[in-house]
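Below, each structure is written out as structure tokens.
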Structure 1
Amino acid sequence: MLNFFYYVVPFIFLLGVLVFVHELGHFLIARWCGVRVTDFSIGFGKQLWGFTDKHQTNWKICAIPLGGYCQFLGDANGASAGEDDAALKEMSDEEKREAFAFQSPWKKLAIVLGGPGFNYLFAIVVFALMFMFIGKFTFPPVVGEVMPDGAASVAGIQSGDRILEVNGNKIKTFTDISTEVALTVGKNVDVKLQRGDEILNINVELKEIEVEENGTKTRRPMLGIKSQSSIELDQNKLSPWNAFAEAGYETWRITIGTLRGVHQMITGQRGTEDLGGIIRIAEMSGDISKKQGLIDFIAFMALLSINLGLINLFPIPVLDGGHVVIFVIEIITRREINEKLKNFLFKCGFALLLALMIFATWNDISHLFKRWFM
């Protein structure tokens, strides 16, 4: 019962908030453009609760809490992956003015970008408020994962070790480790670390790992460790201006890091085992709520909001990014893409998305099996 509270409840809350933020972006921009939203749903399937407002929008919470949607007047479904041709033909002139299908490509583009845009805005606001009222967070120099056969693994460094010094220089954040290793002359580094109550001094012979920098592949010596997901807070609070500037930079840094990771997977430089889905999110949100606390959970929510916004911008039909590509083409060519072609693209996009979800779920199950039984 306790595990249900720690893993299921935080996951449903987390996903509910992020889906609401995303769909609220679509909703507000649509209303601003004069488009009627017929349904605003958190979840899919059977409606558990709902009401209809004065603008004829049905706000509802549904039984399957794994997403949500805004359905606009004239849409055939909640994904806006097609239009109800019969309904469009029977619309009055007043209804056509409020139907998504009859809007200009510019308005359609703005509405589609509203969802990912609000995910990014949410993350920036959360980070900024944390920086203003709590302090700037950093990733502590604690080893979260040791890469198999890497330099750290060979030297005996373990997950959970806290790096105190590298080559005699004090380490405060995980980024400091990379900086000191990059400045190392020769192949060996002296690492001072804390393991429980014990202080250890270890000499590590670095191993070269292929990385990509500015579009060029290069090899450079690295320890072969990854950070853990928890954060630490610097008690020096930032001014509102600096907080928002720093929040914007942090959001940009996370976005670039995610894109680099995706690129490495596509090009085969990184394994696809890091690709996770719903189960992995539930596992991580549960671990954070159980072991780390509210601040880490809020930071994780902001991080996930960035990833949700970014993924939705990928140019895959059915996702917001697929719609963006279509509307940009229509703006450039000044003509609407054939409806049959759109439907074909959406079907292909749905098939690709389904395949990715199945693959990610398989990764999640494999990860849980290793965690529980190995």
Structure 2
Amino acid sequence: MTVTVPPSDLAPRLKGLNLNQIPVPNGREEEWRFTPMKRIAKLHELSETESSPIFTISSPELVRIENAMITDFAAADRISAAAALLSSDGKSITIPKEVVLTEPVIVETTSKTDRSVGSLLLNLEKYSKGTFIIDHTGSGAIALAVEVNVAEGADATVISIHDGDRKSVFTGQQAIKLGKDAKVHHVAITLGGDMVRLVTTVEYTAPGGEAVMSGAYFTDAGQHHEHRLFVDHSVPNCRSDVMYKGALQGQDAHSVWIGDVLIRSSAIGTSTYELNRNLILTEGARADSVPNLEIETGEIVGAGHASATGRFDDEQIFYLMSRGVPEVQAKRLVVRGFLADVIFRIPSADLQNRLIKDVENKLGNADPLFAGVFDEQ
């Protein structure tokens, strides 16, 4: 039997396979060529049931929480497949039909050993609306598989925060499936960890779906932050809008952003755009940005992509200094405003304040350029 696979390194193509059928990558594959393989070696060695992370879930009363495993995960890489297959304590969280939540569902994840795997199944039934916050902290190495099912007419906000300590490793996949006229706003915030690698995939199952994908990362000296996206436009009249922003400082700070959008021949009426911007604050930092757009039909509303990596905008700094703001603090304000554009999309004032404070601490502590300028705004 011939299997047709989209021409993309991020296409979920491991569905239905067991781990013995998925080779351990060597780092030369396209989807792994930017990743420091030694840092995640223990996760590539996963072959049998591992310990699960600790999930602490707080939610409104109407939400259903059950123990359940993901049974048919559309994995994009071996670690994500392992997280779904080997997790022993998966959780299913469901917002019932036509329920509109006013408070978010908060899922806190922490590793309880030096290596653990976990899975989450997030469901929004027809015409429901709600926000999920997945907040990863702590230490150790964790692989997490998350499946998000957004049914017809439902509206989901999924916020994924990666703020583990400087020895932690986080990797995994969040696979989003959209029904007819369904909407999702996915926000990824990455500040902590020794290494973070997150793959986010979007699949449309019926016309009218809309995906807005936002991300912000602040990569410090020695950190590796990697975000990979695959948006698969396979049905008519759907929309996607991607915007990721990153700031980097310090020796060997490394960020990777890969944005793959595929518009299949059947996806007439598609509208899509993806944008990645990186701000390099000091010498020794590196940002890799690769937007990919593949179009198989000319009957679309619009499609485009853009990527830019650079240093401070001299005109912005000059303007602030001309208004009496010292140069160092002017640069700090520019960085804060650059990332706040994404952070302030999060519908939680407490969470916004926490993340902005984390950014401020990085600006104040990691490099002498910003030393001594931390204060509340």
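Given a value of -4500 for helix-only ellipticity at 222 nm (-39500 (n - 2.57) for each DSSP H run of 4 or more, over all residues; to 500), calculated from one of 1, 2, which structure does it belong to?
On the way: 1: -17000; 2: -4500.
Only structure 2 yields this read-out.
Here percent of Cα pairs over 16 Å apart, for residues 154-249 alone was calculated and came to 65; which of the structures 1, 2 was it taken from? Walk me through the numbers on the way to the answer.
Working: 1: 65; 2: 55.
Structure of origin is 1.
Using distance in nm of label points 7 Å out along Cα→Cβ at positions 106 and 162 for the comparison, can you identify which of 1, 2 gives the largest number?
Working: 1: 5.6; 2: 2.2.
If we compare distance in nm of label points 7 Å out along Cα→Cβ at positions 106 and 162 over 1, 2, the biggest value is for 1.
Identify the structure, out of 1, 2, from whose coordinates Kirkwood radius over Cα pairs in Å was calculated to give 23.3.
Values: 1: 23.3; 2: 21.1.
Considering all the candidates, the number was obtained from 1.
Work out FRET efficiency 1/(1 + (r/R0)^6) of positions 226 and 338 (r between Cβ atoms, R0 = 30 Å, to 0.05) for each of structures 1, 2, then name the structure with the largest result. The partial results should precede the final answer.
Working: 1: 0.05; 2: 0.90.
By FRET efficiency 1/(1 + (r/R0)^6) of positions 226 and 338 (r between Cβ atoms, R0 = 30 Å, to 0.05), the leading structure of 1, 2 is 2.
Out of 1, 2, choose the structure whose coordinates give relative contact order in percent (Cα under 8 Å, 6 or more apart) equal to 10 when calculated.
Values: 1: 18; 2: 10.
Only one of 1, 2 returns 10 for relative contact order in percent (Cα under 8 Å, 6 or more apart), namely 2.
Given that semi-axes √(5λ) of the Cα gyration tensor in Å, for residues 290-329 alone, derived from a single structure, equals 41, 12, 5, which label among 1, 2 identifies that structure?
2
Taken together, the values in this text are just the output of simple stated rules run on the coordinates, not laboratory data. This is a predicted model, so every value here is computed, not measured. Cβ atoms are built from the backbone, for glycine too; each structure is taken alone.
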